[in-house]
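Below: a set of structures, written as C-alpha cells.
Nothing in this text is a laboratory measurement; each read-out follows from the coordinates by a stated rule. None of these values were measured; they are calculated from a predicted model. Cβ atoms are built from the backbone, for glycine too; each structure is taken alone.
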Structure 1
Amino acid sequence: MPRYKSTGEGPPLPQRTLDYLASGAVEGQRNAELFDAACQFRDAGRPVGEAEAQLLVRAAADGLSESEARQTIQSAYAKAAREPVVPGAGSSHAPPAAAIVAEPPEPVAGGFTKLLEACFRDDEFVAIAPAAEDEVGEIKPRKGVTLTVAEWRVRVEKKGGIDRCFGTKLGLFVRVNPMHKGGSRNEDVATFRHVLVEFDRDAAGATIPKAEQYRRIIDSGMPVSALIDSGNKSLHAWVRVDAADAAEYERRVGIIWKWFGSMDLDRQNRNPSRLSRCPEGWRTVDGEVRAQALLATGLGAASWDTWEAQQSDLETPPFIDLAEIIANGCEPELPTVADVGLGTGMLYAGRINEIHGEPGTGKSNIAMALSNAVMSAGGLVIYIDPEDTPTGFTRRSLQLGARPEDLTQRCRYLNSSSPDDIALAQRWAAIHRPTLVVIDGMAECMSAAGKNEDKADEVISFLRDQAKPFTDDAGAAVLISDHVTKSWEDRGLWSRGSGAKMGRYDGVSYALSLIDAYAPGQAGAVQLTVAKDRNGGVGVKGKPVAEVHFTPAAGNRTIVSFKSPDPRDETSKVAKVMAKIVEYLKENGGSAPRTEVRKLGKSQTIDRAVEMLEQSRRITRVKDGRRHIFNLASTCRYRLGKKSA
C-alpha cells in the first residue's frame with residue numbers, strides 16, 4: 001500500500017487513520033476500522049468521494065467486497081459529523097480539541113475526594129475493599145468497608161488520604177454503585193447508577209493502547225461520571241445509566257455491550273456491585289508499586305437519557321420506508337430475463353437463480369442457451385467459467401446458436417474463479433450493468449475462495465461476497481450452476497452441500513434431469529423442474545416447467561428449443577409410473593429400498609409418482625440409517641360386529 005498523508009481542507013486526519021490506510025486491519029476488525037476511518041474523513045470535512053477513493057482501496061486490500069465497504073462508508077457519512085471532543089460540565093481535564101484525542105489526561109489531584117463528589121451523594125454508602133493475599137497466594141479484594149460519603153471524607157481528612165486508611169500496596173477497590181450498609185452483593189445495591197466499562201484487548205485478543213481506549217470511550221459520547229487509570233493496562237469508565245431498577249439496568253448494560261461489541265468487555269462488569277480501581281490507592285504489578293488515578297469526571301453527554309435521545313436521531317438503522325413501495329402498486333415479481341418463448345422469462349432480474357443436476361445432464365449447455373437468449377435480445381452477459389477453457393466455451397456457444405457478433409460484443413468471459421478477479425468483475429458490472437451473470441461452477445469458485453460448500457456460514461459468506469454484489473449493485477440476474485449429491489437416498493430436488501444454498505437463492509432454482517440422452521449429432525432433451533421459486537412467478541416446487549430439446553443441424557450446429565411440458569402427458573406418465581411402483585412393491589413382498597424404486601423410470605417422474613403415492617397414503621416410507629424403504633400401505637378391511645356397530 002502507498003504511504004498516506006493527511007491532506008486537504010479542514011482538520012488533519014489523525015495518525016491512527018493514516019496508519020489504518022497504510023497497514024489495514026486484522027480480520028474481525030475490518031468493518032469496524034473502516035467505519036472509524038470513514039468517520040474521521042467525515043469529521044475532517046472531507047467529501048465522501050475523497051473518502052471512498054482512499055478507503056475502498058484499503059478495504060479491498062483487507063478482503064472486504066466493494067459493495068460492503070461502500071455501504072460502510074455511506075453509513076458513516078449518513079450520520080452527523082462530530083464536534084471536537086470537549087468534556088461535559090464538571091470535567092477535571094479537557095482533552096485536545098481535535099477529532100481524535102491523542103492521550104488520556106493527566107491524573108487529577110485529590111482524585112478520591114473528587115470521585116466521591118462526582119459519583120455519589122453525601123448520604124449514600126460507598127463500599128471500598130482492599131486487596132490481600134488468600135491462602136494460596138492469590139491477590140483478591142476483601143469484602144471491604146461501607147461508609148457514607150460524609151464519613152469517608154472525615155476519615156480521609158483525618159488519615160491524610162484514602163491510601164492511609166488501608167495502607168495496602170496490593171490494590172484498592174471501590175464499588176461503582178451506592179450500596180446498602182455492609183453490602184457487597186448485587187442484591188445490596190441501593191441505586192443502579194453506573195456501569196463499569198473496561199477493555200484492554202479487542203475481540204481478536206489484540207492489545208488496545210490506553211490512548212485508543214480513551215478515544216473509544218470519548219467517541220461513544222456516553223455520560224461518563226469518572227475515568228480512572230487502573231495503574232496497569234486498562235482505563236475504567238463509569239458510565240452513568242441512572243436505571244430505575246435491575247431490569248432497566250440490564251437493558252442499558254446490553255446497549256453498552258453492543259456499542260463496544262468489538263472490544264473484549266469483561267462480562268463480570270455487567271454486575272451492578274462491580275468493583276473498580278479506587279483512585280489514590282496503590283497496586284503492585286510485577287514487583288513495581290503503581291498508583292491508581294482519577295483522570296477525569298463528567299465526560300460525554302449530560303445524562304443517559306440525553307445520550308439515548310441523541311442515538312435515536314443519529315444512529316437510527318437504515319429502515320426502509322414501505323409506503324413508496326405500496327404506493328407504486330407492489331405488483332408480483334415476475335421472471336423477466338432469458339425469454340425463450342414460453343410466455344415469460346426463465347430468470348429473475350436482481351436475484352440469485354440456480355440450476356443443478358448430475359454430470360452429463362447439460363447444466364452448462366442450458367446456461368449457455370439462456371445466455372444466448374439474453375444476448376440475442378440485446379442484453380449484456382458476464383460468463384464466469386472456471387471449469388472449461390475459452391476455446392471450449394466459444395465452440396460450444398457457437399454450436400448452440402450464439403452469433404459471433406454477440407459473443408464479441410455482448411459477452412464478457414472470465415475463465416478465472418479467483419476472488420480478486422471476481423471482485424474486479426463486480427466493479428465492472430456496477431458500472432456497465434449486465435443483464436445476466438453466469439457462475440458456471442459454484443464448487444470451483446467456492447474452492448478458489450477457500451470455502452467449504454458443506455459449511456453453512458461459508459456458503460452464506462460466499463454468496464454474499466461473490467454473488468450478491470452482481471444483483472445488488474448491478475441489478476443483474478445471477479445464474480449459478482451446481483452439482484447434486486451422489487446419493488439417490490438423500491438428494492430430493494436440491495443441490496449438494498449445505499442447505500444454506502437453497503436458503504440464499506432468492507430467485508428460481510431448477511433441478512435438471514434427462515428425458516433422452518443427447519450429444520453432438522444425437523438429438524435429446526432435458527427437463528427443468530422447479531426446486532424453489534420464492535416469488536412464484538415460474539411455478540410451484542416439483543412442477544416441470546420446461547423441456548429443452550437439442551436437435552442436430554447442419555454445420556455442426558445444434559438447434560435449442562424450449563417447450564412447455566404437456567400437462568396431460570405428464571399426468572399420464574406419472575399415473576403409469578405410480579401403477580408400476582405399486583406392482584413392483586407387490587412383487588417384492590410389499591417393500592423395497594428407494595434405490596431400487598428409482599430404477600423403474602426417469603428420476604423426476606419417479607419422485608413425482610412417489611410423492612403422490614405418499615400423499616394418497618398408498619405407500620409409506622421408513623428410514624434405515626441412510627436408506628429409505630418404501631412399503632405398501634395395509635389394505636386390510638375391518639368388519640364391525642353387531643355389538644360394535
Structure 2
Amino acid sequence: MKRLYSHLLLFCFGSLLVAQVQAKHSIPNSHSAGIQSFHSREVNDSIDIIHYQVDLLVEPSVKMLTGRALLTIVFPITQLSQFDLDLIKLNVTAVSINGNGVSFKQTADKLYISKFLPADTILAAIDYQGTPTNDGFGGFFFTDNSVFTIGQGINSYPPSMLRYWIPSHDEPWDKALLDLQINVPTPAQAFSNGELVSFAQEGNRNIFHWREVHPIAPYLIALAIGEYSTLDYPYRSISGDSLSIQALIFPHDVDKAKKDLKNLAVMMNFFETAFCPYPFSNYRMVEANNRGAMEHQTLTTFSNQLLTGDNQYEYIVAHELAHHWWGNYVTLADWKDIWLNEGFATYSEALYFESLYGGNYLSLYMEHLAEAYFAEVSRRGHFTVYNPAYLWGATVYQKGAWILHMLRWTIGQDAFMRTLRNYAARYAYGNVLTADFISVAEEESGRSLSWFFDQWLHQPGFPDLDISWNFTAGADSAFDMTIDIEQRQWRYFQFSFPLMIEIKTKTTVVVDSLWLSDRLNHFRLQITEKPLELIIDPQHALLKQYDIVASPGSAALLPDAFALVQNYPNPFRKGEQTTIIFQAPEKDAPHFVDISIYNILGQKVKILYHQRIAFGIQTLSWDGSDDIGGILPAGLYFIRLSSENSVINNKILFVH
C-alpha cells in the first residue's frame with residue numbers, strides 16, 4: 001500500500017475469468033487458478049465482475065465527472081431479482097442490462113439494480129455524473145495542477161476507494177480486466193493502468209484509452225491527469241524482454257526526481273532476481289499532490305513531498321515497486337490479511353538494502369523497523385497482525401516484516417526464498433489468505449509451522465526478557481555458566497522461540513541456541529574458558545526487547561526490594577555510555593526515587609532519575625557528563641539510589 005512516512009524512521013501500506021475473456025485478452029488459464037480456488041472455498045457473493053469498460057469525461061475546472069460504465073458480470077446465483085454495486089455520492093441517470101433499460105435505486109453508498117434475466121452473464125451499462133469525493137487520503141482528488149485517484153483510504157473501512165468514481169464490486173478478491181477511456185481538456189495528459197491502446201485529439205479535448213490485460217483488484221485501478229515530464233529508465237527484464245519503466249513528474253520537480261528515482265532499474269532487477277520476472281507489461285510512477293504513495297497496478301502514485309533530491313525516501317520507492325509482486329500479482333482476498341501486502345513489501349525493502357549493503361545493514365534496518373513498532377505499541381497498544389485493529393501502522397508493516405525475517409531464520413535462507421517464489425507462482429494474478437502462505441512455507445520447509453504463525457500473527461505483543469547470568473569455576477579448568485531468562489511481556493503471554501546467544505571469552509566466541517517456551521527459563525552450559533560477555537541475538541533474528549538485569553559481579557534483583565545493578569560496562573570510556581538498571585518494589589508503591597552520580601569528594605555531579613515510580617525495573621544510561629553537559633574528568637565515581645529508607649551505592653570507573 002500507500003506507505004505513510006514519518007521522520008521517526010522515515011516511515012512510513014478474484015474474479016473467475018470466463019473463457020471468452022481469457023481468449024480475448026490472452027490471459028493464460030493458470031492465471032485464474034488461484035482465483036477459482038479462492039472462490040470455491042471462501043466467497044459467497046451474488047456477483048463477479050470480469051471486465052470494466054469505462055468512459056470518463058473529466059472537467060477539472062468545475063470538478064465534474066461524467067461516466068458510462070459497461071460491466072461484464074457473472075452471477076454464481078442466476079435467479080437473483082436484484083443485485084447491488086458500490087458507488088458513493090455520484091448520481092446515476094440510467095441503467096440497462098444487455099441493452100434493455102431496468103429500474104434502479106440509490107442510497108448513500110450503494111446502487112441497487114433490478115435483474116429480470118435468469119442469465120449467468122450480463123452486460124450492465126450505468127450512466128452517472130457528479131463531483132467525486134474522497135475520505136481525506138483515498139478517493140478522487142482535484143488539485144490546482146492535476147487530477148488523481150488513490151485506491152485505498154486510511155479513514156474508511158473497507159478501505160477500497162474505486163466506489164468513489166466508478167460503480168463497482170469494490171472487493172479486493174473480485175479481480176477483473178479493465179478498459180478505461182479518459183476524456184480531458186487539452187493540453188492535459190491522462191494515465192491509467194496497463195498500456196495505452198489509443199490516443200485521439202478532438203477539438204480542445206484529449207482522449208486516452210488505457211487497457212490492463214492482467215487481472216486487477218478494484219482498489220488498484222487508478223487515473224492521473226495533468227501536464228508531466230517523462231523520465232525513462234531503459235531496462236531489460238531477466239526474461240529477456242525490454243520493459244518500459246517511466247516516471248511522470250511535474251516539470252518543476254524533474255531535477256529532484258532524477259536523483260530520487262535513479263535506482264528504479266536496479267530495484268527492478270533485484271526484485272525480479274529474488275522473486276520472479278516482473279509480472280506486468282510496464283511500470284510507471286506518477287507524481288501527485290498527495291501524502292505518501294500508493295501501488296496502483298503499473299501506475300504507482302508518489303507524493304510530491306517525497307521528491308526531495310537527496311534520495312532519503314528510496315525505501316518508499318522500493319516498497320511500492322515490491323507491491324507489484326506482493327499485493328498486485330498476488331493479492332489479499334480479505335482486509336484481515338493486510339500483512340500479506342504490507343508486511344511483505346516492507347520486508348522487501350530490507351532485502352533490497354541487504355543486497356546493496358550486506359548483512360550488517362540488514363540487521364540495522366530491522367532494528368529500525370522494530371523501533372517503529374515499539375513506538376506504535378506505546379501509542380496504540382498491543383493488537384494482532386492478522387485482523388489488526390489498525391491497518392496502516394507499524395504492527396502491520398514493521399511487525400509483519402519481522403515475521404518474515406524470523407521465518408527466514410527459522411526455516412533457513414533456501415527454504416525461505418523457495419517459499420516466496422512458489423507462493424508467487426502458485427497464486428499468480430490471484431487472491432490469497434494467510435493460510436495459503438503458511439501452506440507453502442510448510443511445504444518448502446518440510447515442517448509444521450503452526451507454533452510459529454499462531455503466536456506471531458494471532459497473538460499480540462513480543463518477547464520482553466529479563467536476563468541474568470553468572471558462572472563458577474568447575475572441574476578440569478572448565479566453567480559452569482547459568483543463564484536465567486524471564487518472559488515479562490504484556491499480559492504475560494508466553495512465546496516459544498529459539499534465542500541465539502554468543503559467549504565471549506578471552507580467545508574465542510561460543511555460539512549457542514536456547515529454546516524458550518516458559519515464563520521462567522533456566523539454562524546451564526559448560527565452556528572451557530572464563531566467560532567475559534554474553535551477547536543476546538547477535539544476528540538480530542528475533543523481534544524482542546531485553547535487559548541484562550544481573551551479570552557476574554552485579555547484585556541480583558530480588559522481588560519486593562530496592563536494587564541497583566552494577567553498571568555495565570565498568571569501567572567505561574569517554575564517548576561511550578554505561579547502562580544502569582534499578583528496581584523498585586511493588587510493596588508500598590509508588591516510591592520517590594533519586595539516582596545520582598557523586599564524585600569522590602561526595603559532591604553530586606549528575607542527576608539521572610528524580611521522580612516517582614510505581615514499581616518494576618528501569619534502565620538508565622550515563623555518558624560521563626555532568627548536569628550542565630560537560631564531560632567529567634576520568635576517575636572513580638559513585639552511583640547512589642535513594643528512596644525512603646533505602647540507600648544503595650555502587651562504584652563507577654570512568655576512563656578517558
**Request:** Work out the source of 19.3, 65 here, i.e. which of 1, 2 gives that when Rg and Dmax of the Cα atoms in Å, for residues 424-591 alone is computed.
**Result:** 1
**Cα extents along the principal axes in Å from the coordinates reads 106, 87, 53; which among 1, 2** = 1
**FRET efficiency 1/(1 + (r/R0)^6) of positions 416 and 504 (r between Cβ atoms, R0 = 35 Å, to 0.05) - structure with the largest value, from 1, 2** = 1
**Item:** Structure (1, 2) behind the derived value 3.9 of distance in nm of label points 7 Å out along Cα→Cβ at positions 72 and 536
**Value:** 1
**Message:** Quick check on the output: -6500 is helix-only ellipticity at 222 nm (-39500 (n - 2.57) for each DSSP H run of 4 or more, over all residues; to 500), derived from one of 1, 2. Which one produced it?
**Reply:** 2
**Message:** As an exercise: mean count of other Cβ atoms within 10 Å over residues 576-583, calculated from one structure in 1, 2, equals 20.0. Which structure is it?
**Reply:** 2
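When FRET efficiency 1/(1 + (r/R0)^6) of positions 120 and 336 (r between Cβ atoms, R0 = 30 Å, to 0.05) is calculated for each of the structures 1, 2, which structure yields the highest value? Don't skip to the answer; put the middle values down first.
On the way: 1: 0.00; 2: 0.50.
Comparing 1, 2 by FRET efficiency 1/(1 + (r/R0)^6) of positions 120 and 336 (r between Cβ atoms, R0 = 30 Å, to 0.05), the maximum is at 2.
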